Structure 1
């Protein structure tokens, strides 16, 4: 009897049929071997969150707000209406919302905005051309250019355009936490060429991404429609389908009912705090930390999975937990999965028994943006202590999908 494992408060021995771990006990106990598979089933997304802006006439302004964390960038585009295919935007990667010291971007950011040529329609004299939005017979009526996105200052089309700051003014405010508000003001009323700013789009992306355009590359259809006609529908559909909350799952722990990995309604143990805040399960005796098919410990991304095996007897209960990485101290798991039903071992999809829990150890920030969440924090255990208890997360916010859209858990009888 050399290989023994505790699950459900019973000392389990590595025999499928074993006459108890006590030689004086005449009761036969049937042990069975199980394997649990935890799959990350998040739908992969490219960007964090997106939205649109409306028509902004001279003298008017529009604001929009969003949450973003360190490593996030703001990209947007709005048409210079008195043109064929010009638009205002920052560079192809957008604007970093935090500096290298983690200080949020604030104030007047107009100097970071440029007038761009989408390269999709031949330029006519601004404010006069018959194929420009205020005068054209219909959308997409100008001469195709078949060019690439370039700064208007590099195009040399022979026309004169008002200075950027005479047409558009953009300010950004950090509202506290991870919340920002951007205000776009049309100040062209006193410029050499008053112009509306057409409906546009914005998106929060990550470093190195080019969600709206790439300089020197042909425009997407979505950008063409914004830059030529102020129609943001195609770009909005594209960004919306590619934006959302996505999270890895971190290495986790499993066990029985005594000791359970966690207890609902009780204070978290130090081991659970480390698991739920930082994805470190080393305080538990039984852990899973290496993705299926991988050679070393790591978190699992969408499409990846963990797997662990154990033996158990009737009456035993499984508990496990794995951190939802894009959070402060949330984890998915269960603490009450019966492994037998009337003597029959449980097998199949058990996702319906899995819940999202809050360890109650660290104050929650906006999911996927908090600067004290693992992918952005300066070090482990850096958030504000919460001094709470383990609870089921009943209101994670409308951006966080249901548990079944995040994880799939199956149990197999070996």
Structure 2
């Protein structure tokens, strides 16, 4: 009902509020040392979600999803995860409300990020590398390509298939859908209150995007101000993705499935095609082929600006941030940090005193392999070839000529 609700607001149940009190409200931090390092007149704020139990913004939706399923008598949840942030969050939420959790983790991340797997298991979840031999979808893909690194699209198909094959089980998604983005707006609502305390309001709002919930959670409350005519500024909204999976910057706005096995309904969104198999970049949460439908519409209408960086640009910016602010960002957030630095540098060049707000979606303490590769000069930039996008989208249009 939340997915299709026309209500302006939906109350947060007290049981969910009680769980949120473990880490909410999260801090809004003025990045003064970074401002000084960049010699910028801009004011840079970051909303820090790394203080959550699993170290990212993902529990903001995992907790209510687990709660509502528990209230309905569901016993088990299945899901997918890329870098492991969502899988960790749902495993944590499942432990709060007594639900079993089965996680299909993209194989390359399963191998690159073993401690995310350990965290999920600590919270009682079962973690399976995807594609797996447990599902028909997984077996078909492994038969075609035994060495595939996997993808979020494949993992989603496996999680849905497992859900449909088990009693009293539901599938849970960590991004893309309306109810997920709505749950995440707690970050933007808090940031607005905190900025009011500082007597400030953002000129620019920046977030990284994989499926869209990180950015939307921060930006949508401020977009609401704009739509109501209540915004004191002409705020810019910048959504930053990886050049390895450039759905909003180089994909097309089409009907597509949310998963490789075509088990989901068709969704109108920016996409590079559901058959997309990403390169094994370290920003695992930014490797999804599509984008949230509501965010896609905002990009189409030019209310949100798309931007893309490669992993070397992003992690180099994150390293500078760490040396200035003392926090090691997750590789996904690194892309937003690069955009923040570019905007702050532009302010230095023009002399504009703009306020920049960013969501720090998690810490990078379990992502040291990425930073080690950067420091040793082994990290390689990657841009998805246009030929791959064209092939995927041509296949989609042949399948659905109306797309």
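Each value in this text was obtained by applying a stated rule to the coordinates, not by laboratory testing. Small disclaimer: the values here were computed from a predicted structure and weren't measured. Cβ atoms are built from the backbone, for glycine too; each structure is taken alone.
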>> Starting from the value 0.85: which structure in 1, 2 was FRET efficiency 1/(1 + (r/R0)^6) of positions 105 and 313 (r between Cβ atoms, R0 = 35 Å, to 0.05) calculated from?
In response: 2
> Can you tell which of 1, 2 yields 1.2 when distance in nm of label points 7 Å out along Cα→Cβ at positions 233 and 353 is derived from it?
Replying inline: 2
> One of 1, 2 was used to compute mean count of other Cβ atoms within 10 Å over residues 41-48, and the answer was 17.0. Which one was it?
Replying inline: 1
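For log10 I(q)/I(0) by the Debye sum over Cα atoms at q = 0.10, 0.11, 0.13, 0.15 Å⁻¹, the calculated result is -0.61, -0.75, -1.08, -1.47, so let me know which of 1, 2 that is.
So the calculation was done on 2.
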> Hey, helix-only ellipticity at 222 nm (-39500 (n - 2.57) for each DSSP H run of 4 or more, over all residues; to 500) derived from one of 1, 2 reads -14000; which structure?
Replying inline: 2
> If Cα extents along the principal axes in Å, for residues 33-112 alone comes out at 55, 31, 14 when worked out from the coordinates, which of 1, 2 was used?
Replying inline: 2
>> Suppose distance in nm of label points 7 Å out along Cα→Cβ at positions 161 and 369 works out to 3.0; of 1, 2, which structure was it derived from?
In response: 1
> Looking at structures 1, 2, which one was relative contact order in percent (Cα under 8 Å, 6 or more apart) calculated from, given that it came out as 22?
Replying inline: 1
